[in-house]
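Every number in this text was worked out from the coordinates using simple rules, so none of it is lab data. Everything numeric in this text was worked out from a predicted model, so none of it was measured. Cβ atoms are built from the backbone, for glycine too; each structure is taken alone.
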Structure P
Amino acid sequence: MHLSAILETILFASGEPMALKKLAAVSGYSEKEVSTALNELETSLADRGITLMSVKNEYQLGTHPDNARFVEDLYAREFSEGLSRASLETLAIVAYKGPLSRAEIEYIRGVNSSFTLKNLAMRGFVDRVDNPKDARAFLYQISFDFLKYFGLKNAQDLPRYEEFEKE
């Protein structure tokens, strides 16, 4: 498999901006090889729905500018409707088990949760905070808006998990 395809996979799975140095470490290639492959990836994505974005040697896959309106429509629909099953599931995991990293949430759910977490963060239900054990990763926790929306004073006011298990 070509390095550009490997980098595309890493960036897709990450869902977050990644530094050139980290991409090199994860892929096992030199920074120079990764830089060349990123240029190839950018070229190969030119006529596709996604693009390679970069800021100060950090890279992320994102929506091609020509398709931005479709993503805006998607978000508008998501926000005009109630929370999806995936959002409710993710929110419950964060509420009862949080704070958790995205990887931990995805392990529990068994699927990529980047879009769902972004959606919940944009709605104000979860906050992304620094991880004291790993400066490279963030943790997700419920927000004050979550507490207000659900009429709770704190996380301890959540219904006990055991009550739901019985139902």
Structure Q
Amino acid sequence: MACDDEKWSVVINDYEAIIQSRIRCVLEQVVPWLKNVEVSVYLTNNVNVQRLNKDYRHKDHPTNVLSFGVLNRPLKAGDLKNSKEPFFLGDVVLSYGVIQQEALEQNKNILDHLSHLLVHGVLHLLGYDHEDREDAENMENLEIDILKKFSIKNPYECRGEVTI
């Protein structure tokens, strides 16, 4: 885990333990057979996220979360089960500025919003996407179920509307 913006530690006490618990929960729910997994998390600012977004997605603006995964499909039961070496899923990059602004605009707790975006990012690393309606519903339902374990409300209902 890397953090180059001190605002993260000012706003969220013990963010490392919180992030690790969220990632562990995603992995236990989605790929419970996979025990030896590594995920890199980079907590940064809008400038760095905008640069990465431009370099890798050709979008010249900051965004809340970027995921750089190695999988091109969701893992199926038993995939990599016998792997003795740690399996590197990829990187999740989170921008403090965008996440903080979105939390304010959506009247959400920043930790809840960070948790949602981290779960979302890790699901992307596991091969999930939201390119079509069915995939989006599947991914959103997984996010909602995982966030419930941390007493976090459905992030898609926060403004009185449900997207699925």
Structure R
Amino acid sequence: MDNPTRSERSRNAALQAALTILSRDGPGRLTLDAIARESGLSKGGLMHQFPTKQAVLEALLENQVAYFEEFSSAYIARHRGEDVHPELAAQIATSRETIDKPNSIAFALLGALSQDPGLLKNTRDLDKTKVDAIRAEASDPDLALLRWSAARGHALTSMFGLCPL
């Protein structure tokens, strides 16, 4: 196996281990030692990929955001012309996907918030772009944003085990 492939596998193993720790043990238990143990990597190998816990959290957020961005784009491409509000429909479908995906973005968000709330700036900026697109396509922007907010609220309460539905 070549070095880039091995490096990518190590990186992915570390990120998956971090998500597992966050979901199982909570953000307070996320340490480089815990990630190394969970992933089966040596601490040196882990630190080659991620020199700090902050670097792990940044990569975790980037990884999760990229996954859901791809999901949203693919949804729009698959359903082009089927809905008068494609961006809203894609965001609602993406919210459903966050509920269905194990070790989802909620745990990455929790970890980032506990470490450094500033890590979420890019996520907020991306959400603003989505909200602007939803407003632009809607004949009733307030209703569209209410639907978007309801889907997000449902997704978050479900991921945190607080949803009674």
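A few notes on this one:
- Looking at mean count of other Cβ atoms within 10 Å over residues 10-17 over structures P, Q, R, structure R comes out largest.
- Computed over structures P, Q, R, distance in nm of label points 7 Å out along Cα→Cβ at positions 26 and 146 reaches its largest value in R.
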